[in-house]
Structure 1
Amino acid sequence: MCLHFGENVNIIYGENAQGKTNILEALWLFTGLKSFRSSKDAEQVQFGREKAIIRVQFTADAMEQNAAIEFGEKKNVFLNEVKMNSVNALGESFHAIIFSPEHLSLIKGGPKERRQFCDSALCQIKPGFGEYLSKYKKNLAQRNAILKDYRYNSSIELVLDIFEENLAQLGTQIILQRKRYLEALQQYAEKIYAGISSGKEKIEILYRCCIEAEEKELKQVFLEALKKSREEDMQTLSTSVGPHRDDIEILINGISARKFGSQGQQRSAVLALKLGEANVLSKKTGQKPIALLDDVMSELDEMRQDYILHHIEGWQVFITCCDPHTILRLKEGKTFHIHQGKQIEET
């Protein structure tokens, strides 16, 4: 299937289980990040086939470019006909943000989902952030393993000191970068949510950090907290303080969106976070990412739907939905009717 998308809003519609979301997933994979549906590479290949290939032509850095991902026994990645060492290399040229119903866990779910949202966004604009996370997780696992033996052998305290020093160093950088990102995100998300709600509601994004200290003292306070928590942590064989325990709280008009927000408010809040993410990414990279919005219209009233259809200006947007009546309100853009994995109509 070959699709020629428009520069503005693109509506992909059809009944459930017809392959609409597959199109968004294919586009998302070119960011170099994992599937937002947690699909494995082997699941990208159709039953009875040995391999699958997805290709895209796009404009970036004022140049026409092309990329391809081949799934088979191995995954091969090409950018402008040149084979790349890793799919991550595509992320430097192809930028996108994704909203899907699964992302409602940003509001409804636990702290882990909200941390992952923030960290994934940072990985797109801060190439070194992923390395900080990886090293932090390795040192965290090492500390937890050492705690088991430390109960019976205090002579390994020096080794524990080393891993705690590393955790404090790496964790401080993770905390500071998260805070700075969320401050930037707040500026955009607040404006977007005000537009979605016609100015009737205000969104706030608060970083709930288990280490409270001024920036210049954060590392030392973190290190002291690790040492103080050793006895407790030995009982649970886990580390009770650090950015792996932090949370991000979303408020609407000063009230918890997770506890008291309606379905429409929660969906609107996630949408504001995602579109805010796109704006931050655009400012940092100098390029506007594409916006992939899967089933975004569900549980939104007509006023909020109209904002999405008509007030996201200057972006290339892809929206999937089932209800063709939504399409009729679209003033500018292209529509694609998908049935059984194939395009049967384009307008």
Structure 2
Amino acid sequence: MRFLLDDGQREFARSLDGTLTAADTPGAARAWAAGDTAPGRALWARLAEVGVQALAVPERHEGLGPLPLELAVAFVELGRHAVPGPLVETVAAAAFLDRLDRLDGLGHAGAAAEWLPRIAGGKALLSLCVPATSGPYALDPDAADAVLVVDGDTVRLAATTGPLQPSADPVRRLARPLGGTVLARGPAVAVAASHAAEVAALATAAQSLGLGRALLDRTVGYVGQRTQFGVAIGSFQAVKHRLADTLIALEFAQPLLHSAALALAAGADHASAEIAAAKVTAGEAAYTAARTALQLHGAVGYTEELDLALWIRKARPLRDAWGTPAACRALVLAG
């Protein structure tokens, strides 16, 4: 199996990286944490112009996909730049509605026709909550245009949410969805939710990988400038070893991510296990990168004013979102 990206996919990553580099993503993230979603939504609209959201939406609903590998490539860049918002949850909701639309006998194609073109065009943010997989809280429900909640074989459109809960990452705003209208019932709902959870886990793994790379790049740059005893601390052997271990962990996660995306695209029976392997590996690598960054930056790494905090505080929540390390390892062993 070939895990290397082709020229088009690499150019797409470079283009997306350039778009996000030119944008003030730290400013948008800080505004999002404070409850001002306008800069984040403007950024999301720019992402739609290069087709990010359309990768999760089928062509019959004005999308380009579903294209799991290209989606993973995009989410690596979103993680690298710490883009705020329910990014994973929106593409997972698109995957859920698409799969529900494809299944016969439901008569609920209206929801897909309503939301999927808007998602593809960057005009709608959705938050998908699957308590059995993602936990009882929806991500950024106050900023989302709709919150879908899947409970067993029932999916409902949440009417409101409870108060926001404390989060390790202030940019990730969590609340419990309450009430709402039932959109569909039946075994097909659970099947669609299972598929959506796989897409969410894959996108989260990609986001973690990008996050870890950004943390490593920033840390390498810092240790090359910070001096002690008249030399850069990056010349110390202990620092080099720590950075090398972090790099190896991230490099090991990349082929697992690509393999998982290809397995999902092919509808392989082992896709769930491969996605779980990629999720736990990328999540642990990003968490290692965060600890390395914090240690090698010293006391300055703890300051909220430093943009580095926006990346550090995402590492653990992303590691646990859409499949904790323990849950992922159990799935790999079972597969």
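Here P(r) over Cα pairs in 5 Å bins from 0, in percent, for residues 245-324 alone was derived from just one of the structures 1, 2, and that gives 3, 13, 21, 22, 18, 14, 7, 1, 0; the source is 1.
Name the one structure among 1, 2 that relative contact order in percent (Cα under 8 Å, 6 or more apart) of 28 was derived from. Answer by label: 1.
When distance in nm of label points 7 Å out along Cα→Cβ at positions 101 and 293 is computed for each of 1, 2, the one that comes out at 1.8 is 1.
Assuming 13.6 is mean count of other Cβ atoms within 10 Å over residues 77-84 as calculated from a single structure, say which of 1, 2 it is. This value belongs to structure 1. Taking distance in nm of label points 7 Å out along Cα→Cβ at positions 229 and 261 as the criterion, the largest value within structures 1, 2 is that of 2. For the set 1, 2, ranking by distance in nm of label points 7 Å out along Cα→Cβ at positions 85 and 237 places 2 highest. Comparison across structures 1, 2 (criterion: mean count of other Cβ atoms within 10 Å over residues 141-148) gives the highest value for 2.
Suppose helix-only ellipticity at 222 nm (-39500 (n - 2.57) for each DSSP H run of 4 or more, over all residues; to 500) works out to -20000; of 1, 2, which structure was it derived from? Going through each structure in turn, the value belongs to 2.
Ranked by mean count of other Cβ atoms within 10 Å over residues 149-156, which of 1, 2 sits at the highest value?
2
Sorting 1, 2 by distance in nm of label points 7 Å out along Cα→Cβ at positions 117 and 181 from high to low puts 2 first, with the largest value.
Of the structures labelled 1, 2, which one yields 2.6 when distance in nm of label points 7 Å out along Cα→Cβ at positions 277 and 309 is computed from its coordinates? Among 1, 2, the structure yielding 2.6 for distance in nm of label points 7 Å out along Cα→Cβ at positions 277 and 309 is 1. When log10 I(q)/I(0) by the Debye sum over Cα atoms at q = 0.07, 0.08, 0.12 Å⁻¹ is calculated, the result is -0.27, -0.35, -0.79; to which of the structures 1, 2 does this value belong? It was calculated from structure 2.
Every number in this text was worked out from the coordinates using simple rules, so none of it is lab data. Since the model is a prediction, treat every value here as computed from it, not as a measurement. Cβ atoms are built from the backbone, for glycine too; each structure is taken alone.
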